[in-house]
Structures are given as structure tokens and as C-alpha cells.
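In what follows, structures are represented as C-alpha cells.
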Structure 1
Amino acid sequence: MFDVVGGSHWIIEDNTIEWANAIGLEIGGGGPGQQQPPQAHIIRRNTIRYCGIEGIAGIGTHDVLVEDNLLEWCGWADAEREWESAAAKFHSAQNMLFRRNVIRHIRHGNGVWFDSANVNCRISGNVFADIVTVSAAVHMEVNLEQNQIDNNIIWDVRNAEPGTPGQRGCAGSGIFINASDKVAIAQNLIGRCDNSGVFAITRPDRAGTGTASDNKVYNNIFTKCDRSAIVFLNPHNEADGNIFAEMPFQFLGFFTGDSKQFLSLSAWREAHVWDKRSAILDMQIDFDPDRLELTISGKPSLPRVSAFSHIESDMFGNGAGELRFPGPLADPGAKSVWKVDPRVGIA
């Protein structure tokens, strides 16, 4: 519908883009005679909805800011198994900041998908909610360099094909580490997932892929994930400072080859020395994607944890300090009901 091929420094803001059969907004790609990568675009405060395949797409973008947008009801074409469907999808992005967006009511697609050779991209302060997919809310595919996912709410991710494993076993997961390395996942709330909060695989069938190593999962809150909070494939990963609530007894997965082992927190610690400072707490959390309302009850005494990677502010920019609570809020116990819209802050 709206195609920005090549060029630089476009500002696309305050638009409504609806009912594209395929892609609502394309912000990068290899057009004829393109002399430079698409770079330095700002995509801000747009409403993008009812797109059949993707709301926003881009290939090879550099230094792009995507912020304060609403993306909803994308994916209705039900073409997910062509492997391009998402509210937003990017290939080979460098230095992208994807922040303070609301991505909800997605059908037959990921929330956001960073597919192949994305470097130094940050997904921060977003809401992902009510997503039905054979994959995950956040999909990191074959990215070998550092990328970061922090201070997000990821809620209600359901398997589009119940009774099947979906895309390589990940269907209905919060975050999908698809043959990617060096993904930092910190200070998120990940809940009500049909499958796993964080699910990792390798791709021996595909050359030049990662080994699902050097991934770091710190200071998140996992709740109501039906199968597991975290799945790791080898010992070359890290996890600590996480909170687990309303989870199955054996909710931590270690998969090697055809072996799938689910462990309790104590067994996970003993076997792999992960999550030494993590805790299981009696707390109840719910989130309404239409009202953008977060409810926290039980009010347990949350432990403070050391800020990971200098993430010392919460999803709304409020200072959280060097010692902060797990999850995306600076003080999640301050009240029971939060009006959460990252585009405008907390009411």
C-alpha cells in the first residue's frame, strides 16, 4: 500500500493504514537503481490494521526508529506458512529501535519478526497481546550478533493449530529464538502462552545459522505458560533473577538432540547452575489487551535484582535504579490495577 524503497530520513507519522491485502507499509528493499540502504527513517504514531500479511516490513534498514504505533488485526489472509506473516517483519536491520508500540489481535502471524542478519536491534517497552500463531509473539530468526528484548509485556499467545507443534515446536510461545545467538531477554512480563515463554531451536538443515548460544534471560516475570518458562539447548546460555508464578511443576526445559527434559527450579539449578537468584512466587497477573489494563494480585514481596545491561528504567521511562524489581514496571507492587499504554505512559 505504502512503499518507501531506498532513500533516507523519511518521517512517516500520524497516518492510518488499513485493509492492505499484503503489506501496509514497506520501509526498505532493493529497488531498481538503489544506491544506499534505506536508513534513518522514523515511523511514529501510526495506526496500521487489517493488513493481510504484514503491517510493516523492511529489508536492509539502517538506523530506523519505529515507535508509538498501534498494529492490530493483521494476518487475516491466513498465509502464515509462507513464512512472511507478522504485524512487523524486518530482514537485515541494523541499529533499529522498536519501542512503545502496541501490537494486538494478530491472527496467523508473529507480533514482530526479525528474520536473518539483524544486528544491534532493540525491542523495548512494547505490548504484544492476543496473538494467534504457529510461531511466537517475538521471533528472532538466524541472528548471530547482539540484539535485545527488554521491558515488554507479552501476553496471551496461542497456537493457531491446536494439537500440532506449529513452527518447529514453538507454536504459542512468547519469544522464539530460532537458531539465533546473543539475544538478551530482560525485564519482560511474559504470560498466558500456550507453549513456552522463551523457546529455542537450532537449524542443522540450514547453513550459517546460530547454535542457540550466548542467550541471556534475566529479571523477567513468567506466568501461566502452559508448558515451560525457558527452553535452552546447551549450557552456553545464562538465566537469573527471574520470577515464576502459576507455572507447571517442571517448567524449565533442556533439550539436546531428540531428548526433551523438563525440570523443576531446584533440579534446573542443580543440573545447570541457572536461576540461582530466581524465585517462585504466589502472585496472580492478568492483562486486558483492549483496555490495556494490567492486574496484579497477591502482592508478594518481590526481590530486587541487579539491573541487567544497565536497564535502569522501566517500560515508561521511570527510573528503576541499579537494584530493581523483575519485570517491566519500576514498582509492580505499588498498586493492583495499572492502565498500561506505552504510547502515553501509565494513567
Structure 2
Amino acid sequence: MLALPVVWSDACRLHEPDGEIFVGVRTPGTELPERIDAIRAALDGATFIGATRHDDGAMLTVHDAALVGFLQSAWDDWTASGLVADPGQDRVVPYVFPHGALAGTATPTATWARAGRFGYDTMTLVGPGTWDAARAAVDCALTAAELVLGGAPAAYACVRPPGHHAGVASYGGSCYLNNSAVAAEALAERFAQVAVLDVDAHHGNGTQEIFRERDDVLTGSVHVDPGAGWFPHFLGFADESDGANLNLPLAPGSGDDVWLAAVRELAEWGSGAQALVVPLGVDAAAADPESPLAVSAAGFREAGRILGALGLPTVFVQEGGYDLATIGALVRETLTGFEEGRQ
């Protein structure tokens, strides 16, 4: 049975994207409420703690107010415009993006154009419960951070939607608000240096952007090589690494040996920090449909041991993992390994 507390909010279930638009085609999508239901079921017996509501201050330390304001009002504005009544327009989705010859700084007046100011892909749809779920995920991450600041060795925020692709003023990659970054910012108020060690199968491009100019929050990521054709495509390369950022891209097909070697390198690199945030994606699993990596359950348990052996106050924040049959067990294995590593 896990000793670390699990922070939860029922509101995280409210986001129902009802699919995504991928290369122009509406597909079912995989970021579903059932993801955290499966995790919660696998953690039966753990101590569950309800998230505490926080004001917007912590969130606004990592995100521009304009992004927060857009996300908060996006669905109501979309509904008021009448777009939701049109066939196929039952979710907020960008259609035009400000770059190249269109790279202005204005926020569009037209509701149907405004999403492109903040959203950088067509996969990340906004629906009637999106804001409440994303906001609840932030509260979960902050509550977990407060438990650790209060003396708990570790805490796990069981949340969705995920967050590590959300940047200072942008959302995408199924992420709206950067839960892991908010947790790291909260820990940085107490600890001189915090390490964010991201083991999701995809690069945490939003977290990297948020802390790029700072040395009090280290950002490191083990992920599938974007150069091999995987999201986020434009970022996550090794040559972006510097003293406060480390990217360890892996070839498609990498399994336990290669992945765990990278996790060890990441842990050693971040070992000088005083506190740790782990964006915990389990989509590097062999059965997961959203990445080409091939990590086993035993591999996730060993990764947990590696992170636990650092002996740092730690906040885990759920990110990816899309195979409903295995996500819960893989999260449990990782957290169990972490507790074993601390012993």
C-alpha cells in the first residue's frame, strides 16, 4: 500500500474533449476522463486527499493573464457566438495561427479566430468543462506541493488534463495549464533550487519555456526524439540543453535499458536540487498508442526507485498515459518503486 498521499478532485473529470482534429480529420482522441478513473482504481487503499481551492496568484506566476482569461471564457464566448449550433463546431478549435506574414500581436475580435492566438494545434479542444477541469488540476498540484512543504516526503497529484505542453501564453498537446510548473513554482518559494524531471514520453516544451531564463528551477526531460517525427516536433532536441535544462531524446523503439539509462542520467543531473517535481507520464509503455517507446512495468518501477533514491521532497504530477488497460498499474508501479528507493 502506498504511503504517499494522493491528491484528487472530481472536477478533473469534467473536461470532455470529444475527440481531436488531427491532420484535418476529427478522431476519437485518447485524453479521456476514464484515464484518472483507471489510476484511482489502481491506487485503491492509498490515502486520497481532496484538493484545496487556491486563488489565481500561483497560476499567474507561470502563465500570462491573457491565456488564463481566454481559457476561462473560451467556451462561454464560443457558445454565445452561435458557433456551437453549427454541425461539427461543438468544441472550441483554432483555425488560423499568427506566424509568418500573419505574425501580429493583436488578439482577434472574432471568436472563431481568437483561439489561434493562444492554441498552437488543432488537437486541443475546449469544451463546456475544460476550464473547470484544468483549474482543478492546478489546485491538485498546489495542494500536493503544500503537503510536501508541510513535511510530507512526497505527494502525488492525480490529475487531468495534463499540463507540461502548456507554455507561458499558449496551450496545446492536450494541455491547458502547466500543473507541474505551478507545483515547481510553489516549491521554489521555499527551496533554493527545484528540479523538474519529466519522464513523460513527450518533451515538456511548455515547462522548458516557462523556466528557460531561470537557474532556480532546473528542467530536464527524457522523451522520444522529436526528430523522428513525434510531438512536439519543433522542440525537445539535445542541442537545446544548457546548465539549467537537459533534453535526452531517445530513438523510437527504445526499451528499458536505454530509457532507464536516460532516467539515471537525468536523476544524477538534478541530484543537487533541494526539491523535485516529476511530471509523471507513463506513455513510454510498450502498449501505449501515443508513443513508440517500449518500457515495461518493471522499467517504470525501477525509474521510481532511481527517483526515490535522490531522497528529495517530491511532488508527482500526472501527465500522459493513454492505454486504459495499463495506465493505473504503471502509475502504481512507479510510485511503489519511488517509495522503495527512499528506504
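Just so you know, all these numbers are worked out from the coordinates, no wet-lab data involved. Remember, predicted model here, so these are calculated numbers, not experimental data. Cβ atoms are built from the backbone, for glycine too; each structure is taken alone.
A few remarks follow.
- Source structure of the calculated read-out (relative contact order in percent (Cα under 8 Å, 6 or more apart), 18) within 1, 2: 2.
- Per Rg/Rh (Cα atoms, Kirkwood Rh), for residues 17-192 alone, the highest-valued of structures 1, 2: 2
- Calculated for structures 1, 2, distance in nm of label points 7 Å out along Cα→Cβ at positions 113 and 289 is largest in 2.
- Read-out mean count of other Cβ atoms within 10 Å over residues 89-96, computed value 18.4, structure in 1, 2: 2
- For 0.10 (FRET efficiency 1/(1 + (r/R0)^6) of positions 201 and 321 (r between Cβ atoms, R0 = 25 Å, to 0.05), calculated) the corresponding structure among 1, 2: 1
- Calculating mean count of other Cβ atoms within 10 Å over residues 97-104 for structures 1, 2 picks out 1 as the one with the greatest value.
- Read-out helix-only ellipticity at 222 nm (-39500 (n - 2.57) for each DSSP H run of 4 or more, over all residues; to 500), computed value -500, structure in 1, 2: 1
- With respect to distance in nm of label points 7 Å out along Cα→Cβ at positions 209 and 241, the largest value across structures 1, 2 is given by 1.
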